[in-house]
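Listed after this line are the structures, all set down as structure tokens.
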Structure 1
């Protein structure tokens with residue numbers, strides 16, 4: 001029934017898009033008024049309690065307030081219109097105005113986004129924030145109009161590390177022979193192969209049962225998965241190798257973006273960046289709570305004496321291959337390195 005409802009909603013929104021873009025009401029922000037606002041649809045797959053949904057809700061509220069009600073953002077959470085990939089396809093087809101995706105998911109449309117799925121492109125969390133908040137990254141985010149979308153802002157999803165039922169992962173050698181769940185992304189599968197483990201791509205919803213039944217020996221994610229996903233009930237060793245920092249990004253259709261006046265574009269970007277700052281605070285609190293709960297209530301051991309340099313060296317060749325195969329990746333990595 002949920003899938004049927006999603007199809008019905010998508011078809012009705014597609015019908016609206018035939019006469020304009022993926023918004024209702026005024027066709028441009030210049031023509032919008034509080035009585036006839038420009039209404040932008042933002043579909044995503046997260047629950048309404050997720051920190052990113054809360055941040056995007058703050059964004060929507062700020063846009064409406066800063067434009068005096070002339071521009072409104074209508075959020076459709078919980079996968080009402082399907083998966084991340086489906087939402088992005090809907091955005092490119094003009095069915096919806098905006099969505100939230102994991103940054104590497106945009107590589108289908110702009111190859112440079114492969115870079116965000118690569119291991120150790122950021123030194124640490126401080127460096128991640130410094131680079132992602134830079135003017136150079138903002139220029140990159142807005143440079144993809146020709147590809148059909150622009151990125152308004154990012155939301156951290158933390159540092160991803162390996163965790164298993166009972167084995168600490170201090171060096172790549174510790175992964176050899178282990179079946180490790182990874183996201184269904186080429187970069188993640190390639191990374192696991194470079195580290196000597198056996199990659200098993202599967203959806204997040206299947207991870208708990210697969211750990212429980214032994215289909216996989218471990219997985220990789222940020223600390224909140226131990227508690228919100230209940231993985232800490234099975235996996236008792238979390239090794240903080242922090243091999244990847246893969247941001248979520250909020251994107252808008254380029255056609256919609258072009259129907260927004262420069263003044264209103266500035267307002268939207270300000271509201272987006274403010275929501276990112278709020279999300280950083282909420283995310284830090286969520287990580288602290290997850291570590292405390294996993295340690296005290298689930299008896300998860302956090303292993304911090306990980307040889308990160310060994311992991312970097314083991315994956316350096318893979319990064320070189322991506323730069324050779326996707327010139328856009330090399331360009332973006334050069335941009336990241338240029339941020340002072």
Structure 2
């Protein structure tokens with residue numbers, strides 16, 4: 001079986017039905033799979049998914065304190081900007097453009113570390129990166145871990161049900177996963193440790209890294225604005241963590257063809273450019289699927305791309321040594337010909 005077909009742990013309901021079409025489980029089956037894969041008492045190999053959602057649950061406590069004790073319009077605005085723009089753009093820069101697609105290169109480990117930890121850490125890189133390679137190889141097809149045709153819940157709980165790596169890989173396949181993660185700085189398990197934990201990441205190292213990140217930002221936010229700011233920003237991180245799980249469902253048309261002429265030039269899958277994710281996080285998704293290795297996906301004048309602004313800034317100060325920018329290719333191959341054709345038709 002090809003690596004891309006076997007690298008993720010299939011859910012109990014499978015990727016395909018008997019006819020070879022996408023298996024569409026009902027909500028009850030999805031939830032049963034979700035809670036089964038979170039159960040660390042049943043199987044300690046569920047530790048990574050459990051840790052991921054435990055962090056969300058802890059952040060939700062901060063959100064509760066913010067809403068019911070420290071709420072103010074000022075803090076609400078700050079929390080909104082932090083979760084939507086700062087954390088949103090960071091997710092695009094770090095997880096999407098660097099960790100998965102290697103759209104740019106850091107000068108050294110220092111700048112990589114700064115970028116990795118410049119916001120509150122929530123998502124383990126392994127959960128995002130390996131599965132996102134599969135998503136691009138199988139967009140909107142059976143095996144796509146967040147296939148919009150599977151429905152909202154299918155996508156929302158994908159990080160637990162569909163995105164963890166397979167538990168029975170041979171050493172060659174495991175080494176390929178290690179290679180896919182090497183540039184991120186992750187110190188991966190040995191093959192023997194993988195067989196014990198079913199993950200690239202080591203539990204102690206992963207949890208310790210997240211705790212240190214949280215402690216640092218807790219102290220920084222507290223010194224800046226007290227416990228109210230801490231609760232506002234840590235709580236807003238919970239909102240982002242839940243909101244980002246809805247993105248691919250909406251970013252692929254909610255299982256319908258919502259692509260628009262003159263806006264969505266990639267026709268190989270159902271990805272669409274959306275104004276809100278584009279403006280706040282630089283996630284012009286249809287453009288990204290056209291040029292996944294581009295450090296910029298906001299190719300047109302109105303397509304604001306804060307993630308690209310950060311990468312470009314690091315390039316200016318020398319922290320990024322090289323990057324791929326496919327704006328010119330996009331304009332020449334897609335936008336300019338389409339614009340000329342439209343003008344010809346209109347005249």
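No value in this document is a laboratory result; all are computed from the given coordinates. Here the structure is a predicted model, which means the values were calculated and not measured. Cβ atoms are built from the backbone, for glycine too; each structure is taken alone.
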- Out of 1, 2, which one gives 3.0 for distance in nm of label points 7 Å out along Cα→Cβ at positions 197 and 277 as computed from the coordinates? 2
- From the coordinates of one of 1, 2, volume of the Cα convex hull per residue in Å³, for residues 157-252 alone came out at 95; that one is structure 1
- Task: Could you figure out which one of 1, 2 the value 0.98 for Rg/Rh (Cα atoms, Kirkwood Rh), for residues 69-164 alone was computed from?
- Result: 1
- Message: On mean count of other Cβ atoms within 10 Å over residues 133-140, which of the structures labelled 1, 2 is highest?
- Response: 2
